[in-house]
Structure I
Amino acid sequence: MSRYNLLDESWIEVVSDQGEQKDISLLDLFCHAEKYRCLAGEMETQNFAMLRFLLAIVQTVFSRFDSNGEPYPFLEIDDQMRQVEDVDEDDAEDYTDALEETWKQLWQAGHFPDIVCQYLERWRDHFYLFDDKYPFFQVTKPDLDLFLTKKSPTKMAGRNFNRLISESGNKTALFSPIADEGKKENKDYMTSAEMARWLLMLQGYIGLSDKVSLVGKNQKPSKGWLFDIGGLYLEGNNLYETILLNYLSDYQGGKHNIYMQAPCWEVSGKENIEKLIQGENINNLAQLYTNWSRAIYIHPGWDEKKAEIEIVKLPAIEHKENFLEPMTVWRFNETGDYKNHYMPKKHRPEQAMWRSFGLIAMRTSDIRHQRRPEILCHLDRIRQNIGSKEVTIHAVGMQDDGNATSWVPVDEITDTMRVNDFVISDTADMGWIVRIDDTVNMTKQIAAIYRGFLSDVAVIRNLDMKKAGKAFVDSGTEGLYQELNEPFRNWLACIQPEDSKDNKVAEWYGVLKKITEDQVQMVILQATTRDYIGIEDNGHMINIVTAYKKLRNRIIQKLG
């Protein structure tokens, strides 16, 4: 029995251009994307998973058809609007040029052409949320039984994968936004629209707490690909612009363009599982964006009053230097199992996005062990077409519980950074990116000086530097960063390409000195008699006055 088709049902939460939050269908979204400001799901991590699903559709359609809905002459398209084979390498350059032209035409048009909805209609049977043949992002019961044989899948209740609750099977969520009183609004209650949204998020962020697995001996279980990356995406003035800004027509100089896009709905659930078990290499964005972390079965007669699904672990895809992923920060490992290799870098909950500015914005350099996220390389390529405008870079990630046996998702990590697109693309040796990165590094040095001052105060107070002293220093340092966060974001957002770099940097250093001095004065105002009397340390008397003078001298040496 087929029911709840995502092409027609209102399940995607958005904000309209009038500021109204509403639920729309998939067809509605692609017919009127320019009329919606942004996605507005329950969580930013859910919005990120949803965005990548939408991008998989766009990557697929416009890898085969141009902005007029005509197939590219380099391809053979079948009756299901699928590409029959990879692009011939002899046609790769011309094909890439055609893809770039399609992107330009789409940006100028300001709305999606009919070909997107035509494609979705052709695949309508594969977008039923509940179905016994092609359930969306799921497997059928016969397929699951075929792989499991003697095992039974893990049952997961709505309260376990609704991340607003995230209740485990062993512990009650005390501060759940939903009471569990046996009524309609119990913790396992979930509408079909909610199920569809949480299903996308579950495939991206799940952890390892479930037990049943189809992971081979030399494979690792998937926590969800999105769980392991420091997600980045670009936001435009409306949902259409956001999708276009993150749609990569020319990827890594055409390196991956020749490969066919293979979203999960174009093959059966059985084939999706087999690809992962066999360790098939993913070489296209649509397949990456729709990657499964679990084989999920939802009974077609699913009851929204008691949401429950059955899941089985699937193998993780390659993490080491998987540069196909365009929407993440990269970290070069100098030690450990992945020494001398790049890995996706997760965001840190206590660290604002601008503090990782270099990792995000600096151009790729093997010498500096720097890898610029491809989504920003894409911005470099298209900026001449979009004109000078402010672009918001979003950081999205998931914090885990720190338990290596379960890696339970516990909280999302989100941040934003607004910057002019010409500024973020100025990667010249003495361009804006280098100067801003130098400014961030200087800010960190001033924070380190302030941290040294706090350490001196802790020593004067005879605080245990492994416990109370460390907590005092850590809290104070983080307090300074919290005070710097909003001013730095505003300073960065106000930079225009024609501004004097020296003047803008000097402007920030003035703000930095004042905020740091204000934080120091707060500590001094709370000083006790002991702080002024001081102690003898290595033959020298130190008190809060000498500690302050040392800080002042070090800041003057750095900033003048």
Structure II
Amino acid sequence: MDFAGGYKYFTIGSIVLATASACLALVPFVFIWKITGEVLSVMPDFSKAQNIENYGFEAVKYAVNAMCVYFCALACSHLGAFRTVANVREKCVEKVLRMPLGYIENEGSGKIRKIIIDSSASLENFMAHILPDRTVAITTPFAMIAMLLYFDWKIGLLCIATVIAGFFIMYMFMVGKNLKKDIEAYNAALENMTKEAVEYVRGIPVVKTFGQSVFSFKKFKKSIDDYEKFTVSYTRRFRIPMTAYTVVINSAFAILISVALYNSSNANDPEFFSNLLFYIIFTPVIAVTLFKLMHSSEADMIVETALNRIETVINVKENQEAENPQIPTDYSVEFQNVKFQYEGATKNALDNISMKIPSGSQVAFVGPSGGGKTTAASLISRFWDVKEGEILIGGVNVKNIASEKLSEIVSFVFQDSKLLKTSILENIRMAKPDATDDEVLSALQRAQCSDIIERLPDGAKSVLGSKGTYLSGGEQQRIAIARVMLRNTPVLILDEATAFADPENEEKVLKAFDEISKGKTVIKIAHRLSTIVNCDEIFVLKDGKIAEQGKHSQLLEKQGIYSRMWNEYQKSVEWTINN
């Protein structure tokens, strides 16, 4: 209801109308009882029956009215559901836009997408369909009990006994903490499998290149196995309770047959057999109603789990906006005693790092994997906020720079290019929505993308991923560089930006880097050490600390970590396969 806003009145109206529909739907049974009573009272001379036609029309009238009222209830529930789900998705997407980028990278886009889309879809299904059904399922038993006791209270009590027994069995295995935990575990297993599936699909090119099977993706295979084990064990655990419930709830027929046999001496009592026929006709409604109630109880837990998952997205801690935003005096970057630890980690990713990068200089972060290179760079853009210490741009703490302003100061070129399935023109224009076509084309040219545009049938208007329009890793990287060029920020971070480039593309990417780096503060994260030999300063990070720093020549003279890395790199470059 909090998400529904003013549309909650549609949902409330749906509940009221569904309640009315449930009561109206039982009235035709009364007229059926009257018809059977009159038939039995006049037989064998059926010509004396005067009210059968009227009773029949009344039964049809109430049945049609019940359907019409229920249709109105569904119309209201759907209107309320659609608007509520729209509000949920809008709120979640707005939250995603304000989330720390590091959270999105860690959680995975597949998982967040599933939470927003699938959980809100569960909410829509509950509000549009299950809520009216549950209202009917709750209202009907109370009206049924009154009717069961009204015609023949003795037979009614026997039928109610089956209802109570069935409800008790249903309560035992459909309500409680165990089922709630099972549903949460089911959704977690499904969510994990979806996340790993997305990562697997993204890695298909690597799998094909090296001829590996799905088993090379152990996490994906394990997530499928875990999902299978859970669903099979979950289903087997409910076989006996479900069988018992089905038998008990349908045992009213056996009771009615026993009652008929026991009262066979009253064979000539029209009232008794009229009541008996009513219960024979009416009792199937009991099973149908309790089945609806059972599924609505399960739906309650499903939608509660869905709402909890939505809340996990909405409640993600945002980077706090500066109350009094400040403007940097220049574009130098400085780390002052910075410490940072990822959530759930046992040690710091960065441990008391201090460094200063002058405005307009080019520096590099190198070192062994896991040393903290990418973490240090991502903290500059506030992918995460530091736990201790400060990161300054132009003498101003990044926390005191408005987020919109910070995005105008710092740009990233990622190792994995982030391109969307739209035209190249629009992919680049994301960096500057008001840019003209000429400005975009100029950025493409400066990013060494002319050869890409010339070979595509629609040039820069070609849509990536459609009609055979696909780019290599190096080509995608050049398109990403063109986007950053268009944005033209004074601080630039290049994170393994030549990782997927072949030699031909690497040469063009490096030329693009030279063009984009003019007059900017540039931070490079690289494993290909040949790309950073001319940097003004090289910082070697290991275990979250700055192990060495200096120019290329100075670090080689130290004969330390960087020197060993350089020697290994040189060996890898010179390595060849001899016939």
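Suppose Kirkwood radius over Cα pairs in Å, for residues 73-144 alone works out to 14.0; of I, II, which structure was it derived from?
Derived from II, not from the others.
Here FRET efficiency 1/(1 + (r/R0)^6) of positions 17 and 409 (r between Cβ atoms, R0 = 30 Å, to 0.05) was calculated and came to 0.00; which of the structures I, II was it taken from?
The read-out was computed on structure II.
One of I, II was used to calculate helix-only ellipticity at 222 nm (-39500 (n - 2.57) for each DSSP H run of 4 or more, over all residues; to 500), giving -20500; which?
II
So if we calculate Rg/Rh (Cα atoms, Kirkwood Rh) for every structure here (I, II), which label has the highest result?
II
Coordinate-derived values only; no laboratory data. If you're wondering where the values come from, they're calculated on a predicted model, not measured in any experiment. Cβ atoms are built from the backbone, for glycine too; each structure is taken alone.
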